[in-house]
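FYI, it's all coordinate maths here, none of it is from the lab. As the structure is a computational prediction, the values presented were derived from the model and not from experiment. Cβ atoms are built from the backbone, for glycine too; each structure is taken alone.
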Structure P
Amino acid sequence: MIKRGILKSRASLWVLMAALTFGWNTKANCQTREPLAMPVVEEDSIMKHIVELASETYEGRLAGSRGYDEAVKYVERVLSRYGISVSEQRFELECNEVENCKFNTYLPGTKDRRTFILGNDFCCAGMTGRGYVDAQMVFVGYGIDDEVLNDYKYVDVQGKIVIVLTGLPEGSWLPASVSERYATLRDKARTAEKHGALGMLAINMSSSCLPHEPQSRIYCGALPHLATFPILQLTLDSGRELFLDESTAFDDALQTLNKEHKTASFALRKKAEIDVNARYRQRAVTANVIGILKGYDSRYNDELIVVGASLDHAGIQGETALFPGADINASGVAAVLETARLLSQDRYRPKRSIAFVLFSGSEQLWMGSRIFVRNFDRIRDVEAFVNLQNIGYGDSIAVLGDANYPTLWEIARKRDEANHSMIWMGGEKLELRGDARGFDQIGIPSLVFTTLNGMHHNHVASDIWENIDRKILTHTTQVEVETVRELADGFYKGRSLKSKSMRLE
């Protein structure tokens with residue numbers, strides 16, 4: 001009996017010691033952990049994707065076009081080469097391919113004729129109608145037809161070509177109900193067509209490009225499409241030129257509109273000749289590309305971190321107006337592909353699974369990301385979204401999302417602080433934008449990696465790979481890769497149960 005008691009006591013002592021040892025080690029593991037091994041981004045690896053995607057081969061990657069489809073094939077080949085399972089999420093959108101456009105002005109009764117060059121002096125609006133027009137020009141300010149400001153009140157535009165300014169008058173003196181109705185080129189064009197106009201010349205007033213640069217935007221406003229109503233967008237310099245030797249100078253018209261809040265409409269002496277050949281499809285087929293890297297840990301690999309960027313851009317018009325989109329957004333796509341290359345390596349393969357997504361339709365109000373959120377069958381498994389937008393030019397890294405998800409943002413800040421210290425720390429909370437909005441709406445924690453003061457080549461022909469700032473590109477990608485590694489393999493808790501129960505609208 002004594003021996004049994006001694007043995008029982010000794011056994012209990014061993015169990016107690018083992019429990020204490022195990023408990024101590026568990027506590028130590030909770031308090032301290034080995035730093036995650038971080039892969040190193042290679043500048044040349046990122047740049048080769050930008051050089052490729054910004055080349056003429058892909059014709060500016062207009063969603064729904066052959067060039068975009070070729071870009072899809074390229075990113076799928078790259079992801080597959082890294083052993084990542086690839087699929088497509090197909091959907092339909094508007095696609096308008098401008099095959100050619102001619103535009104000149106002249107003074108009737110004289111031999112003076114000014115020929116404007118597509119891609120140099122102007123480009124077509126993304127959703128221009130096709131057709132030929134030869135008519136007198138009439139300036140109608142911002143193209144507004146309302147009691148507050150009626151740009152059509154004292155002019156006759158029947159059978160004419162209207163000249164409008166893009167955007168809205170300076171300041172906030174117009175009621176929101178008016179501003180909302182005249183914000184886009186289609187809004188202005190519909191009003192002009194209602195008054196009998198045959199076409200429209202829009203002078204680009206955007207501050208996001210230089211006065212001599214044609215700037216292409218695909219989204220022009222809501223349907224319906226104006227199939228036979230040509231819409232050209234002139235550079236600010238070309239627009240000013242229209243007013244030379246006319247009764248009202250350009251700057252005087254702006255003064256009347258923006259400072260005096262009065263209409264400045266008048267008929268020009270000159271005529272314009274417009275000839276647009278465009279192939280419009282309301283239901284062109286395009287695709288998001290989805291690549292899945294399965295995590296190695298069976299306890300976590302049902303959970304997903306999504307890393308995404310928009311693949312489409314503004315396309316090509318005729319043979320002279322190519323919008324390469326090196327920074328917007330071949331740079332973001334290249335960073336996604338570099339992240340896939342690094343984290344697919346065995347030594348860096350994460351516990352959680354990662355979905356690498358290249359979105360289409362970003363030029364049409366980020367359609368691809370909204371469709372992904374509503375149709376991806378594993379959206380409930382997504383624990384976080386990391387977006388890359390325009391990271392190839394700027395003076396510092398901007399990480400958007402601290403206003404919504406400060407915990408997630410802090411992970412990125414610490415990754416930057418460890419080695420780089422390039423994140424802008426201005427103190428103000430930065431809201432999410434672009435592709436991240438759809439994720440945010442259903443409670444998925446999100447970050448957007450972009451740059452500060454980086455919009456010098458915004459939708460213009462100079463957005464070429466030679467203008468990429470390799471330092472900011474590499475540093476931003478490095479911080480993003482480390483952040484994704486932390487999210488997929490660290491102690492990030494993931495999405496709340498409350499957000500996972502949110503219904504998709």
Structure Q
Amino acid sequence: MIGYYGSYDVVVCGGGTSGIPAAIAAARAGAKTLLVERVGQLGGQMNYSGPPGFSYAYFYNARREKIVGGFGEETYRRLFDEGHALPTKLQRWRNSYQFSYVDPDWWGLLAYQMIQESGVELMLHALVTDVVREGTAVRGVLAEHPSGRSIVLAKVVIDCTGEGEVSFQAGAETEIIGTDTLEPATVAFTADGVDWARFMDYVRDNIDEFTFAHLCEEYDGLTEGEIKQMVRQCESIEEIGEIMGFLSLKEKAIKTGEWHNFSGIGFFILPREGGVIQAHFQHSSQVGFADCTDVRDLTRVEVEARNQDVVAWKFFKKYVPGFEKAYITRVCPEARIRETRRVMGDYVLTEDDIAEARKFADVIGKSSFPAGAKHVIPGNEATVNGTLTLSNVNRYPKDGGSNDIPYRCLVVKGLDNLLVAGKAISTTRGAHNRFLQQTLVTGQAAGVAAALCARRGLTPRELEADVSELQQVLRGQGAILDGVH
């Protein structure tokens with residue numbers, strides 16, 4: 001039996017890093033809003049399948065111009081004021097790869113607080129399994145939960161599932177590349193009890209063991225040698241943040257079978273209350289050749305990633321100074337899925353749009369992430385005529401700037417009353433907008449757009465004709481749409 005749950009202006013499907021700002025932004029813009037989430041924890045990649053170590057990075061471009069505000073800035077400021085975030089350090093050798101580290105679990109607690117402050121209604125432990133569709137119009141969704149099934153009606157539905165599941169169920173045009181090219185998935189874990197003084201001595205004495213070139217781009221003109229000298233002057237792990245390499249240790253461990261060789265070796269830091277710093281291992285497992293929209297592949301990912309994590313942790317305990325007495329405090333409940341479907345919209349953002357730092361009249365936010373895939377595992381590289389593609393090429397926005405994200409990338413092609421936000425928005429593969437900052441930006445914009453459409457009786461596509469009110473409301477919510485490169 002299917003019951004009737006209710007009718008809303010806006011229904012947001014997915015309570016992760018796009019769904020939370022989407023729901024809050026919609027409610028703040030006056031919409032009666034329901035947020036549907038398949039588990040009991042809000043936060044997604046931030047605190048459930050993550051956090052991503054670079055969670056609050058890239059809020060600046062390489063010119064040190066602030067390009068991400070809005071929900072991202074508000075949550076950082078609230079966490080920082082309450083002692084749950086570290087100060088932002090604008091280091092020259094990081095370029096746009098600046099970090100503002102936050103405590104992910106307090107981020108999740110803050111999300112619940114903000115949801116309640118804004119008046120969003122929650123429907124937790126509910127999986128969206130189908131849509132209600134009339135012709136090209138999406139009228140609502142079907143959700144399954146412990147008490148059965150419910151129909152939820154909406155003037156506008158926002159797909160924030162990450163994998164474009166609602167759009168797929170609605171029959172939207174989607175793209176997904178082959179498993180020989182998809183970026184690998186990860187199960188992340190966190191550790192405490194590290195002797196950071198001992199570890200920092202090791203870093204300073206063995207600086208050539210580490211790689212830092214990925215933190216700098218051509219715009220700044222620094223060599224890796226210059227970066228290493230800057231890092232050597234750092235007094236604490238908080239100044240370094242992310243560290244990758246351990247080159248000779250990795251070479252030794254591969255020979256002895258003590259490293260799995262599906263990823264590089266490194267970790268991010270994670271701040272906790274009272275000045276505690278933990279090590280967060282986001283890249284220590286990587287399972288490739290997997291389409292995580294296929295339940296068999298997804299199951300294999302969950303198993304194999306945890307096996308790799310065991311190998312990785314034993315390596316750190318045995319070989320890395322300072323980790324002798326460290327211990328795991330958390331293994332994330334599910335895999336962090338980097339790449340699956342992208343939902344095609346009225347505009348498809350391209351690699352050239354990013355590399356040329358293009359601006360659009362319907363801008364709803366900005367990004368300084370480079371184009372190009374970011375993760376591959378041995379044997380999983382995409383090649384054309386024997387030449388690696390995407391896996392070894394990152395195209396940064398020119399002149400140290402940023403690219404606009406157009407509103408049309410959120411409007412699902414061929415369907416009405418449906419928006420998509422988060423990593424499934426409309427892009428080419430190389431322009432994939434999967435990173436946390438991008439999901440915060442597109443989520444907030446989708447929420448405001450949906451609220452305006454519900455209030456004015458428009459479809460999201462009709463709103464494309466004049467986005468001035470959308471942009472005005474976003475600016476009022478702190479979003480940065482102009483005034484920077």
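Consider the structures P, Q: one of them gives 0.94 for Cα Rg over 2.2 N^0.38 Å as calculated from the coordinates. Say which. Source structure for this number: Q. Structures P, Q were shown, and relative contact order in percent (Cα under 8 Å, 6 or more apart) at 23 was computed from Q. Assign the value 0.75, calculated as FRET efficiency 1/(1 + (r/R0)^6) of positions 50 and 98 (r between Cβ atoms, R0 = 30 Å, to 0.05), to the correct structure from P, Q. Source structure: P.
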